[in-house]
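Please treat every number below as a calculation from the coordinates, not as lab data. Fair warning: this is a prediction, and the values are worked out from it, not measured in the lab. Cβ atoms are built from the backbone, for glycine too; each structure is taken alone.
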Structure P
Amino acid sequence: MSELSIGEVARRTGIRPSALRYYEEVGLLPRAPRTGGRRRYGDRAVQMVEVLLFAQRAGFTLDEIRKLFHGFDLKAPLGARWRLLAEAKLRELDELQARIVRMRGAIQQALVCGCMRIEDCALVKPSTDNPTPPRTRRHAGRGGP
């Protein structure tokens with residue numbers, strides 16, 4: 001096992017030494033042993049940082065990454081832990097995508113409604129006597145159809 005300085009791990013992974021210290025401080029990376037007061041890392045640290053950076057690029061939070069590294073039975077292989085978290089993240093992304101589609105639809109409908117004042121628009125203030133949802137109802141705000 002080679003002993004790497006914090007600068008060497010930073011160089012190999014493309015992150016700053018301060019980021020490595022932070023990841024160690026918040027419990028994502030194990031505390032590096034010291035030699036002469038300086039952190040010394042093994043090759044495994046480089047692999048963990050690479051996984052951590054990939055997970056961040058894929059949208060995982062630091063808490064989710066911490067769970068990936070430390071939130072399972074340590075006998076469970078990293079690949080199995082990754083699969084569980086990745087499947088949960090995909091479900092979360094599907095929900096987010098559906099929300100974005102709804103948001104986009106509401107904004108696009110508001111842009112073409114023709115109302116002169118948004119506070120008069122039936123899309124904003126649906127009538128209580130008309131149970132039709134705003135997304136399908138034709139409305140009659142000022143200047144509207």
Structure Q
Amino acid sequence: MSDINNSSSWYLEWTDELSVFNAKIDAEHQHFIKLVNELNKAILTNMESDKIKKCMADVLDDAESHFASEENFFKQWIYPGAEEHAQIHIRIIHALRYFMTMFGNEDTKYTWKVVGNNIKLLLVDHLLNEDMKYRDFNLKNNQSKFKIQ
């Protein structure tokens with residue numbers, strides 16, 4: 001478990017291990033990681049609450065857009081795990097919205113640190129566990145549509 005007071009545990013870095021071998025989705029994942037890093041930097045550097053809330057809103061908006069994009073690809077690929085993956089997207093959006101209410105209702109730095117860390121962990125878990133399933137499906141089935149450059 002990450003130590004929420006250890007600033008090095010907050011930063012996410014894009015690596016090739018996170019690639020799903022689709023340029024559009026990889027770019028969206030990289031952008032999402034950038035937004036999460038900006039949110040966590042805002043929290044850790046004690047920026048004004050309005051700035052932190054704006055960063056959180058950006059994360060939520062980007063997640064909704066990215067999940068819709070991913071789900072459109074699932075239809076093209078005829079991905080058998082599409083429905084289950086879409087349900088996970090719904091749960092993540094609900095969690096992010098809940099976290100957003102915590103930013104609106106709580107004004108303690110500790111709560112914000114917990115929320116920021118939970119968002120990071122949620123993202124990492126989703127990328128490493130769920131997104132790798134469709135990557136592996138497409139690589140196994142040699143989907144020519146999959147490698148969009």
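A few notes on this one:
- Read-out helix-only ellipticity at 222 nm (-39500 (n - 2.57) for each DSSP H run of 4 or more, over all residues; to 500), computed value -23500, structure in P, Q: Q
- Which of P, Q leads on distance in nm of label points 7 Å out along Cα→Cβ at positions 45 and 85, largest value: Q
- Of the structures P, Q, the one that 5, 23, 24, 18, 13, 7, 5, 3, 1 was derived from, the read-out being P(r) over Cα pairs in 5 Å bins from 0, in percent, for residues 29-76 alone: Q
- Origin of the value 15, where relative contact order in percent (Cα under 8 Å, 6 or more apart) was derived from one of P, Q: P
- At a computed 16.0, 50 (Rg and Dmax of the Cα atoms in Å), which of P, Q: Q
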